[in-house]
Structure P
Amino acid sequence: MAVRGRRVDLAGLKAFVMQRLRKDGGFAATPLQPHTIQDTFCAVSILRCLAGPDRRDPVVSLAAGATGRYLADYADRHPEMPARTAFQLLRLARYLGLSLRLRWRPAGRGDKTDYEERWYRAILSGEIPTAGSGFTSPRWTVKQLCHYLRLQRLSEPGQPPAEAEEMVRWLRRCQAPDGGFGFFPHTTSYIENCHWALAALALLDSRPGRPESAAAFILSCQTASGGFSRNSRAAPFLDSSWHAVQALRHLAHCSGSQK
């Protein structure tokens, strides 16, 4: 994607990710930190997007090598894990073509307004959820709305929410003057909020008010290292790089919408 002549540095991003691969197959937030499942999930997801339609390079080599063994060992050694970790392992198994035995535990009885946790549980259990109460904008963040819409799509496929137009207006008001998105209207732009807001707009089959400005903000977060930071003044990490890649994917989807 190009904005005013600038494109994502794909080679730099790939090098940034691979520098964080540890010898035992896990990925770490920085080359000197311990690896985590979350960082491994972010890294493999980015590499999968960079690999192109055949998904082969370098994802297949990871599956057959240390990364596949690391994930299988982690699943075997953790008889219980939070829903989020189990979800990430489930996605990693699918991306890498692995067969993992996953055991996870719900985090208590669950908060009805924790839509992210409820979405993880729905994906893991295969049960059809209910989205819950209607949209009340002063109580929401773009991340909450995104996961609410994901739940709503699972419970009522093909049926847009009754408040769809209000949601679109609210999401557009979350776009800041710099083109990025805040947690809610009139707050600071961060790359993760761009991801959640653009994903929510895509789920609503709509688009941001200023798509070119949104793309420019995302691209401004790519650093000389190839990785992305939360904003143009922060340090790059795997999770912010993953948010950036997802934001650009959803922005491309939004660009095709007429709403």
Structure Q
Amino acid sequence: MPFPRVNRQHIGYFDIVKQQLENQGYEVNGINISSLNRNHTWDLQRLLERNYNLAQIKNIQMKSIDRLRNANALFKLVVPKKYKERFQSSEQEKQITFKEVYENSENPIFLYSAGQNDFFTYINAGPVELLNAQTRDQLQNIGYLVKKSVDNVEENWNFLHDLNPKVQIFSLSTYDSPLFHKIQTLINLQENLKEPKLNRKNNFLRVTNLYNKLLEERTQKYDFVEYVDITFLKNYCAPLDFHPNTKGNELIAEAIMEKIEAKQEKDSSKRGQK
């Protein structure tokens, strides 16, 4: 969860990218669909297949924020209750669906970050829950489950492309975090009590590296998907959390903008050769 002081004016990478494109003279109609339940790959497909309107999306996001506020007292310092004033839906938003906006977009850019939560759902545990030795004992086929999660991401890419073949997807990697290392250290201490001489591996790092390797390989199959490496975020996480702090979000936006600008230059060069 973000720092109360540093992140009081916390801005996500979506807002920064949108603002930077507008500063370059582009007219941008951007919709942030993060925090749809837990940001699983199937949440995105459900959103589009059920044709949710923009007001319904805001309602899901508010419920997600409220869950965080109720679960963590420090989060309430960062996000006061009056945040809901920014989420008031207009009558127009109740009439327009996200699917309509997306399908009718002339130059759709999709900033994609999902798949990691699929993995934790498959193992029926989050990072903190893995401190429980019985939960860890149930883990099998980690490699298979990581691959299955990346398969889901690839399915999303194709789903988005089928709805609008003009889409350009910028798919973010996952990343290591100081919190994962703290949890892994505690796990190692537990395991060493049982078998002290074994050389312990960092399973969080194993999952992260495999996920990113497979994800980057998949992006190379598609000319409409770009891989965005954000593994640097391990140094820019909010305290006791694996989410980025404000500086981390600024760096994500910078990495995305570099990819967008490189893609624009490449497309412009292709048009000039015709």
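We did not get these values from a lab; they are worked out from the coordinates using the rules stated. Note that this is a predicted model, so its numbers are computed, not measured. Cβ atoms are built from the backbone, for glycine too; each structure is taken alone.
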Source structure (of P, Q) for helix-only ellipticity at 222 nm (-39500 (n - 2.57) for each DSSP H run of 4 or more, over all residues; to 500), computed value -17500: Q
Test item: relative contact order in percent (Cα under 8 Å, 6 or more apart) calculated as 18, pick one of P, Q: P
Read-out log10 I(q)/I(0) by the Debye sum over Cα atoms at q = 0.13 Å⁻¹, computed value -0.89, structure in P, Q: P
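To test your reading of the models, identify which of P, Q gives 15.9 for mean count of other Cβ atoms within 10 Å over residues 18-25 when calculated. The partial results should precede the final answer.
On the way: P: 15.9; Q: 13.1.
Attributed to the structure labelled P.
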